[in-house]
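Below you'll find a set of structures to go through.
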Structure I
Amino acid sequence: MKNKNIKKIHFVGIKGVGMTPLAIIAKEAGFIVTGSDVAEPFITDIELTKSGINPFIGFSKENVRDVDLVIATGAHGGTENIEVKEAVNSNISVLTQGDALGIFQDGEIFGKKYKGICIAGSHGKTTTTAIIATILKENNLNPSYAIGTGEIPSLGLSGHFGQGKYFVAEADEYFADVVNNKTPKFLFLNPFIVVITNVDYDHPDIYESVGEISDALLEFAKKIPPDGVLIVNGDGEENRKFIASFNGRKITYGFSPNNDYILERVNSSPEKMFFWIKSKETILGEFSMQIFGEQNAQNALAAIIVGLEIGLPIEKIKKGLSKFKGTKRRSEFIGNLESGGLVYDDYAHHPKEIKETLSAFKKSFPKFRIITIFQPHMYSRTKKLFNDFSNSFPDSDEVLITEIFPSFREKKDPDFSSSLLVQEIKKFGKNAIYFPALSDVVKYVTSQKYGKNTLVITMGAGDIYKVGEKLLDG
């Protein structure tokens with residue numbers, strides 16, 4: 001798709017973390033950008049404002065009357081949205097978010113050609129993508145990038161139209177449109193380098209098994225050209241099975257000594273993490289960055305390998321990595337309670353993510369009491385992974401569970417509640433409490449007056465982050 005007839009692009013559901021980076025890229029590239037969404041505050045609001053993009057509130061046929069291209073998200077009705085239907089009826093070109101990301105990364109719409117670096121996998125995509133973009137940026141490679149989160153301290157906005165030859169993209173395994181286009185979004189991309197952080201079971205609303213996810217990832221990996229490379233986590237049974245199924249050039253990484261690149265000695269504090277890397281018998285030395293957690297050391301190692309593959313010297317990679325300070329909603333420090341406790345927020349919404357994140361906090365804050373406020377996301381995920389969720393909190397001293405945050409794609413189930421999850425968590429000897437509403441948990445935490453040696457973590461993919469904001473507001 002060339003841009004000669006495209007001057008104005010409209011984004012339906014522009015506040016979504018997949019849509020906002022694309023809107024920012026289009027704006028920086030010189031297109032006129034409009035968008036629409038609901039009035040509810042979202043983590044991308046600040047980014048859009050800084051970019052000079054002021055979304056229409058609500059959806060209307062009038063919003064697309066004078067545009068040249070409409071980009072639709074799977075949210076808000078997807079292709080059934082009133083604005084998308086009006087565009088189709090008016091012969092205006094319509095792309096899904098996944099298709100648009102692929103076209104942007106190809107660069108044809110911008111009149112240039114990029115080399116695509118794509119980061120896929122069940123967990124850690126956002127952080128790994130942001131680390132790679134930071135390393136490239138700090139080494140003056142001026143990459144374009146699209147990252148599914150809010151603002152990123154080391155980068156600024158989550159999207160950027162760069163003048164360099166690389167386009168770094170978070171590659172999502174979810175369907176382009178659950179009703180009308182069941183193509184995994186990442187299959188619209190044409191990568192040169194693919195990173196797969198791990199293979200795990202998630203999205204039970206669209207995938208029946210981890211095998212289906214693995215098959216989709218394999219189809220994606222097969223898009224790598226002969227001169228490209230797959231960089232993949234080699235730890236764990238599912239990862240190893242996936243690696244064995246891919247016949248192209250591949251590089252493995254992780255803690256296992258069988259990997260091509262091996263992590264050794266990870267030391268964390270609340271402010272910084274140090275780790276050592278070797279490849280075969282070559283010691284690559286010590287690396288550091290301003291976040292903690294062994295899972296993030298693995299994410300960083302994947303990014304380091306990308307840097308090496310594109311020809312960056314080790315010392316320049318180390319310099320870029322040291323500038324990374326995390327991303328929005330990933331172990332993000334929010335502030336202090338009036339009573340002295342620390343408040344963090346994290347996007348973890350899968351049992352493995354919860355367990356790994358809490359383990360990282362426990363190792364970095366060994367003398368702190370940890371209070372976890374978890375909001376399950378989606379009825380389908382909570383039901384399918386119920387037993388795994390119940391055993392996800394071994395490193396939490398107290399577990400506060402709010403009601404399930406349903407996806408826009410599913411109906412509320414009156415016969416299922418996260419109160420059932422609380423009952424199951426208690427069987428593991430945990431002090432777990434159920435709260436029907438976010439306001440209830442805010443009142444409870446405030447009443448407890450948690451002191452300076454207490455760490456309160458809000459967790460989930462819904463609107464649980466608002467609890468932290470309310471706690472700091474007093």
Structure II
Amino acid sequence: MVTLTELTELAELALEPALVPTGLPLPGGVDPLGLRQINFDLMDQVFPGPNNVVRHIRPFTVVAWAWHRAAVIADRAGQKRASVPVLKDFVERIEVIYVWSQLLRDRNSALPGRDVLVPLLQAQEYRFGGVEWERRKAARTNSTALSAPINYGPALKAFGWLQPAEDGSGALVATSAIKGALSALDDAMAEFLEHPAFSSFGKVTVSSDDVTLWADAWALDDPSAEECKAMAVSLVGETAPKCRRDAAGLVAAAWEHLDENSSEEDLRRIMCGRPSNFSPPEALVPIAKAWRTLQNRQAFRLALESLFYWACDQVNEQSKTTSMIVAAFLAAAGNADSAGQWFEQVRQGGVAGPVEWMERLDLCLNDSENWADLPAVIRGTLAACIGEAVDETETQSPDRLPLARAYEETIGWQKEPVADFLAHIFDSWVFGQHVYWSVGRGLADARARGKTILRLKVVLEDDGWTMTPGAVASAPRATPDRLGTMVSLMQESGLLDGGD
């Protein structure tokens with residue numbers, strides 16, 4: 001599916017007007033309750049540095065090598081202070097050529113910008129220079145470029161592959177720590193380096209035949225031993241953050257408990273400990289606790305967003321008061337004498353960890369046959385997550401609804417009727433959170449003349465809560481937690497069995 005970012009880039013590259021469907025407000029709401037930032041903060045306490053995109057070593061090398069080649073070319077031309085726009089133009093050219101070449105090898109290559117580079121796959125040649133190239137560069141800089149902030153850009157710096165030039169010009173410099181990796185790529189591309197695409201600045205025309213010829217020399221799935229070693233040092237070397245070194249150790253220890261048919265979800269579940277029989281080495285107990293705290297937060301956020309999604313379904317065709325919504329939820333999820341008992345009953349109903357609860361939520365959200373079970377699963381997930389928050393301290397902003405706040409409020413309601421407690425959850429944790437963050441972000445966008453997104457999905461009318469005209473609620477998903485990134489990089493760099 002084409003992303004909104006890629007659709008925007010395609011629009012930027014359009015050369016003529018075209019008919020489009022009747023416009024509707026852009027959908028918003030990837031974080032409808034404003035809870036996501038805490039998840040990111042907790043991820044940084046386990047896997048700082050990467051995001052969920054940087055799954056391969058070779059793009060790190062290619063981008064760093066492009067800056068290295070740009071410096072070499074400038075030096076040969078006696079331009080030791082070549083302008084930064086000239087250097088960046090060269091780097092962006094190399095990035096596009098690289099992705100182009102890999103897509104010719106495999107249209108499903110896991111690289112950004114596949115959809116917007118389709119025209120190149122069908123072209124006999126492409127000219128890097130001129131109006132169209134400038135438009136393409138402008139469109140991809142913050143979106144589909146390898147070095148874009150949402151792709152490999154931040155990790156290239158965080159992992160120590162690139163650093164700002166000392167002169168403060170804005171140029172980037174490959175670090176000495178990856179000298180071996182750059183030399184290895186130089187060797188792999190040696191017979192092609194005199195081509196103008198790799199040896200000169202300015203306008204260059206590159207043919208599809210050339211790109212096809214280069215594709216295997218710097219293949220995405222074939223990093224050199226030097227690149228693998230450089231990535232291993234980046235991930236777990238002495239200069240890497242201790243928490244990331246420990247987290248990689250936790251991944252490796254849990255990895256030993258997997259069989260050949262295991263999935264990433266199996267690894268995530270085992271790393272959480274109970275109810276699995278995995279016990280981490282004593283030195284890794286603190287990071288294992290941090291990992292479980294992260295997964296617990298992930299489950300809590302998914303449960304509340306699922307509750308919001310369920311409530312939107314309730315008011316989609318007819319307005320309903322909070323008490324009506326509460327009654328419908330209790331009818332589906334079960335009741336109890338008090339709020340405390342309502343949670344305690346499901347805690348005693350079986351043993352499950354946060355990953356198991358997320359899997360159950362996902363099953364209900366994405367399988368219509370299990371939709372009726374969603375309220376009961378939300379109840380169980382909230383009970384489990386809040387129950388584990390007893391030892392948490394208040395370190396996060398209260399308007400992000402940290403689990404410590406949810407626990408304290410739950411304690412205050414435990415002797416009260418379940419319906420009253422649920423009314424508080426809907427009005428404060430769900431609708432209140434949604435309205436607060438949606439309106440706040442909308443005002444911030446308006447002041448900055450930024451995005452025009454319809455974030456507010458529900459409003460309170462005289463007859464109760466109702467859907468905002470034009471709004472559509474989307475089924476929530478758990479926030480990706482970087483585990484896939486770490487596993488992929490650790491495998492490629494030889495830190496896990498099955499690596500190269």
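Since every read-out is calculated from the coordinates, none of them should be taken as a lab result. All figures in this text were calculated on a predicted structure; none of them were measured in a lab. Cβ atoms are built from the backbone, for glycine too; each structure is taken alone.
Identify the structure, out of I, II, from whose coordinates relative contact order in percent (Cα under 8 Å, 6 or more apart) was calculated to give 22. Walk me through the numbers on the way to the answer.
Details: I: 11; II: 22.
Value 22 for relative contact order in percent (Cα under 8 Å, 6 or more apart) corresponds to II out of I, II.
A further question follows. Rg and Dmax of the Cα atoms in Å computed as 21.8, 64: which structure among I, II?
Numbers: I: 21.8, 64; II: 25.8, 82.
Checking each candidate, the match is I.
Given a value of 0.70 for FRET efficiency 1/(1 + (r/R0)^6) of positions 305 and 377 (r between Cβ atoms, R0 = 35 Å, to 0.05), calculated from one of I, II, which structure does it belong to? Don't skip to the end; give the middle numbers.
Numbers: I: 0.70; II: 1.00.
Attributed to the structure labelled I.
Hey, helix-only ellipticity at 222 nm (-39500 (n - 2.57) for each DSSP H run of 4 or more, over all residues; to 500) derived from one of I, II reads -9000; which structure? It would help to have the intermediate numbers written out before the result.
Values: I: -9000; II: -16000.
The structure behind it is I.
Computing Cα extents along the principal axes in Å, for residues 225-432 alone gives 63, 37, 29 for which of I, II?
Values: I: 54, 43, 30; II: 63, 37, 29.
The read-out comes from structure II.
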